[in-house]
Structure P
Amino acid sequence: MSQSVFSEIKHPKKRAFLVAYAQCGMLTKAAEIAGCDRNMHYHWKADRVYAEAFALAQTMAADLHEEEATRRAFGWDETRYTNDGTPYTIKKFSDTLLIVRLKALKPDQYRDNLKVESEITIHLESSLTTGMKRLEDVRSGHHRRLA
């Protein structure tokens with residue numbers, strides 16, 4: 001990644017930190033790559049321009065993480081070895097990452113709190129509405145005597 005993405009950041013350590021963070025999404029690793037103390041990031045955040053640039057770096061890192069999660073959901077090759085040392089390759093998948101990606105991409109279809117209407121729910125709502133109306137009538141003195 002070119003440092004020109006963060007060209008508005010003139011301080012070389014800040015710019016190097018932002019580039020590294022955008023590529024890895026880890027503060028400690030980014031500080032190591034940039035050759036600075038991890039805690040400097042928290043001081044730099046007081047600068048509005050740096051804070052805005054860091055928000056962009058976070059978005060870029062999140063995009064990379066999404067791509068990696070999707071890659072793993074669709075599978076990767078893993079080399080294994082037989083007892084005699086002969087290598088062979090198997091394809092591995094992550095069902096969990098696939099579920100997470102589906103929830104992110106189609107939340108209305110795959111969310112955990114999907115609301116399902118039923119006749120029972122609709123009947124209960126109707127009964128409660130009727131009951132509340134009767135209660136209001138009784139309280140206001142406009143009720144009919146029930147046989």
Structure Q
Amino acid sequence: MKTEIQQKLEQLAFRRTTPFCYGCYIKAPKGVCPQCQSDDLMRHLDGVGVEWGITWVIKNIIEEEINPANTEEAFEESIRGCYPETTQVGWMNFDTVELMKSQDPISWKIARDEYESELESDEQIISFDNGSTYYWIHDLESFIDRI
């Protein structure tokens with residue numbers, strides 16, 4: 001799944017950028033610099049800049065056009081589906097999720113990280129920056145289908 005999405009994003013990145021000769025500092029839309037004849041070209045993305053490769057283009061497209069997955073919210077909803085909404089301690093009632101988060105934040109973080117890992121291995125979310133930001137696969141697929 002990741003490779004198919006990655007391939008489509010790479011194709012999009014090439015369509016949205018223009019080859020660029022950094023030595024002559026001009027666009028080279030035919031893939032060869034019209035001045036120096038070099039084919040060692042960067043990619044130019046209008047309004048953003050130039051750089052080697054397309055990873056930065058893909059990152060820019062995703063950041064600009066797709067909302068990151070809120071895995072914290074998804075995890076909370078998952079927990080709310082498994083446990084009662086409130087927990088009684090003595091005569092007091094507390095929101096179960098808030099109680100869990102406040103009483104053992106380390107355990108909460110470990111459980112949330114395991115939840116993210118499971119979503120990633122089930123190919124429901126994907127990250128292009130080693131786990132700093134996740135995106136829902138269905139959002140990426142919808143975005144790719146629209147373009």
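None of the figures in this text is laboratory data; all of them are computed from the coordinates on show. In this text, all values refer to a predicted model and were calculated from it rather than measured experimentally. Cβ atoms are built from the backbone, for glycine too; each structure is taken alone.
When relative contact order in percent (Cα under 8 Å, 6 or more apart) is computed for each of P, Q, the one that comes out at 19 is Q. Looking at Cα Rg over 2.2 N^0.38 Å for structures P, Q, the greatest value goes to P. Of structures P, Q, the largest value of distance in nm of label points 7 Å out along Cα→Cβ at positions 42 and 82 belongs to P.
As an exercise: helix-only ellipticity at 222 nm (-39500 (n - 2.57) for each DSSP H run of 4 or more, over all residues; to 500), calculated from one structure in P, Q, equals -19500. Which structure is it? That value comes from structure P.
Largest in distance in nm of label points 7 Å out along Cα→Cβ at positions 58 and 138 among the labelled structures P, Q is structure P.
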